[in-house]
Structure 1
Amino acid sequence: MQTRFENFANFTNTYFLNRVEAQGVVFNQEADWSESRFGQLANFAGANFRRDVRFRNVIFFDRARFSQAQFQAAVLLQGSEFRAAANFGQASFQQMVNASRGQWRGTADFAQTRWQERALFNSASFDGALFLTEASFEKFISFRQAQFKQPVNLRGATILDQIDFGDAGFAATAYLNVADLQFSAEKATILGNPGELGRVLSVPSLQGNETLLRNLVRNFRLQEQILDANWVEYTRERLHLKQLRQRLVGINLNTASIEQLQRVGFSTTQAIALVQKRQQQSLRSLNDLLKIAEIDLATYVKVRDRVVAEPATTLLSWLGDGWQWLKVLLLLSLSRYGTSFWLIFGVGLVGLAYFGVVFWAVDRVRRFYPKAIVPRLDEAVWMLAGAGAIALLGVSAILRTAEAPWLTLVCIGLLAVPVPTVLLMVLYQRGRYHDLMTVSYFVEDGSLRQFRLLIGRLPVIPKFPLFRDRYTPILWERRWNWLNYLDFSLNNLLKFGFNDIRLRDQHMPGLVTALAWYEWTLGLLYLALLLWTLSRTIPGLNLLIYFK
């Protein structure tokens, strides 16, 4: 302890069977510990390595402590093995560090370290958690082909150059905690495998991380890693949804009574102290709770998901938050916020099949007495089988791509089921008593049969006699007649189809027309969401998205 080595220190191939206490040791020249073995604690806390130091292929069987150590020259940890916890907290690395192929069996703690030159952890293996909390990286740091089995904590770290996770492997329990990361997309870069790195980035809350998430999106878009940028935006909107839900149902710390604060998890003493604090100054964020002496970290963790710190809200602002919450929920459920084409495509298939059956039932099941107007059994079997097959494909796509597939199906049901159900109930309750009862409500343009884009098409033909000569009723008695209803639903929902099929303009129940217009309106919204998703997922079309 406190020893000064004035010349070269050679400890190669040395076996230390007992503890090594080397706090505050100063190495004025090079120090070589290659191939050494430390059987017990190796404590180099506060040591000063002024020249190159080599720990090549060293094995630390017990804990290794290098906290507050200063490495003023190059550090070689290549191939070393740390079988217990390794603590480099608050250490300073002024020259290059090479820790490639290192094996870190326990926790690797590099919290509050400063890296002034390059650092290489290529092909390293981290079995325990890696802490880089509040670390500062001024130059390039590489984790290429590294393997992580536990989380990597970059909370509060500063990246000024480039950090590379190319070809790195992350176990199911591993992720990158980048909360409060100091990072600018114009000056620094985060690299990784396209489509993989964005999925392992983790941010626990939106508050305080809005700028970070925008910078991450910009970083990935500048590198044309569209999937990663979309995943970060998806993560941001999930946090936004969580924040909106808390604002809607959470207890407001600035307005809650002492009884409400106690029910949410505060003790009586803590609730009284919180009320006294807000009388002096309103709480601006949940972090202000930790500034109250009576409230400890355990209480903060217990209540943070059930409370908010907002100004007093009005009914109008609460309704605005509710509408915003519903909008974000639908975008996340139906398209993963514009990041999953197969999800939105599956939603479209389910809607296509559902409305095809609805319009087939409206047109073919008209009455049972005095003279029944119903479809034949074989037609019903073909219709239900065809629509069921399409719906099954859509549900399969949803189950594979949606994070919460049942929530997606519930959202589809809320949009597609209530209004048509009410219209059909009223329609069948009233009955139908009009002319042309034995003629289909649907007519097709017989002058042209081809694949068409029908974005500007309306669901009802114009009230002009010459148009009636072009449009003829679809044929009920044909075996393939059920395809016409799916084609009409395709025209209405996706705005393209093979035949221009519309509703006739004579002797037409208004409820049936309202049903067609309802699907047409949903089709406009669906088409906008589909095009938005395509522009964010297909290379080239993503140029439609502006940097924020």
Structure 2
Amino acid sequence: MIRRPLAGLAACVLAAAAALAAGEADPPPAGPPDPAALCAPGTVIGAIDIETVNVFDTSIPAENKGIYRAANWVHSLNLTRASRVRSLLIVRPGEPCDLDRLAEAERELRNLPFLADAWVEPIAREGNEVRIKVRVRDSWSTRIGISAGVAGGSERASFRIVERNLLGTGVGLGWRYQKDIDRTLRTFELYAPSLTRQRWQVDALYSDNSDGFQRTLAVTRPFYSLDTPWNTLVSADRRELEQKVYDFGQEIDLWRRNYEGSRATFGWARPRAPGRSVLRWYGGVRRLHETWERVNPEKPPPVPETVPPDADAWLAGVGFEWIAPRFVKTAFLDSGRRVEDLDLSTRVVVTVDRSIASLSEQRAFQLEATASTGHTLDESSTLLLQASQLVRMSGGDWYDTITTLNAAYYLKPHPLHTTYISLAGARGVDLPSTSQFLLGADTGLRGYAARQFDGDRTVLLQAEHRVFLSREWLRLVRLAFVGFVDVGLAWDSRDEVSWSELRPDAGVGVRISLLRGTRGAGLAAYAGYPLDRDGLPEDEDGWQFTVFTFTGF
């Protein structure tokens, strides 16, 4: 006789076997929906759900603590409004559901200065309509900061009060005091994106400096996505500042620049098929008035010196931009964020401006051309390349002919390790003294004093290995330790320079990524030692220290 529990178990097994034989067994648990299946050809975007998350996500146990809830309460007044997120989306209900387009929408949200992260993904489908979930997480938008640092013996200090997301609208206001090697600045800035559904934005800057001032206003409707059909820009800029001329790290001359400029441009794009390249054309007019004068005219000028030319002209300009877009998601390259959007697109940009004879006091011409591309060599390595050319003419004289070449290589031998190697070179012809290339701790050669080397030629090789820590300290920062070697020099084309004369250095550093900031914001501190002290001042300390921020307001 079979006991009741065994009989019940046997009955369950027999019932399951019968159901399986009849094809009626319960299906396995469903996994997450396949985005490609949801956004199949012929589907369109239906409802779009918006979720805004505060700086700390209290649905995560590690962030559901008193200190984080208090921080969210302080930020709640400036929590991004769902209506603002919806107005900034580049996708709309009724448009075809395309995964590349949704990925672009996510990138554009993640690049906004008041958002720390963003997710845009299809979650369900009814008929041919796909429901889209948009989730954004705010960055800490109110900043009151005091900072001080050094760059190769040059001291820097700043104090700023910034609100990047006023009342959740995305409007940014900021006041900043900054002192560096060149000047002391007191600056007020305004950034107002997406004033209307057409994405009009306003940027304004008002600055009183120790050596002059700057007033800038720009009203723009940008190419905010790959498929934006047109853009326009109207801007006015007026500034006065002093430009120093250096020789082996010492100031030898000082020029005052007075500049007035204005611009009106319009751009239009060729209609693009999904997945194809982007072609944009530009046209416009520009007003340029620029004068230079020596601050101490009675002082004998250094010899030789090329005087910067004055300019007074109206210019008509045309140009084009061609883009073969390609982006990849990665992490732990330059910051400790969850996602870094690496741009591997191939781009060619060319603009030409020529003076309008009937409106100009002087003949003027300017050509700018830039080409860039990126390649994934294998699963762990990436190569970025860029080349640019600038040619200018004023009053019939050519000047500022500058050619630059840049290459950057990333290797990921481990998810938390990154090897970064970059090579940059520049060649100038007929450079005014105020346009000289400068190289030192503040410009990449981290073992030498700020602006130690100067000239119309420059080359810089940097190699560093970054080790990111897996731990997030207080859910706020992530650290990365760095070891580096630099080799470079800036020199004058009149001098004979051999490869053996390039200046090497080596050192260590730390990068601090602010996880609640935007676009990989953070701090970096380096200590570099010069490996070739030949000709350096005897009183110059061996170690050079550099502290700087990744991004700013």
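In this comparison of 1, 2, the computed figure -12500 for helix-only ellipticity at 222 nm (-39500 (n - 2.57) for each DSSP H run of 4 or more, over all residues; to 500) is attributed to 1. Matching task: 16.2 is the computed value of mean count of other Cβ atoms within 10 Å over residues 174-181. Pick the structure from 1, 2. Traced to structure 2.
In this comparison of 1, 2, the computed figure 5.0 for distance in nm of label points 7 Å out along Cα→Cβ at positions 110 and 318 is attributed to 1.
Out of 1, 2, which one gives -0.83, -1.24 for log10 I(q)/I(0) by the Debye sum over Cα atoms at q = 0.09, 0.11 Å⁻¹ as computed from the coordinates? Derived from 2, not from the others. Quick one: mean count of other Cβ atoms within 10 Å over residues 118-125 came out at 21.0 when computed from one of 1, 2, so which one is it? Label of the source structure: 1.
Name the one structure among 1, 2 that mean count of other Cβ atoms within 10 Å over residues 62-69 of 13.0 was derived from. Going label by label, the one that fits is 2.
Read-outs: derived from the displayed coordinates by stated rules, not from any lab. The model shown is predicted, which means the values in this text are computed figures rather than measured ones. Cβ atoms are built from the backbone, for glycine too; each structure is taken alone.
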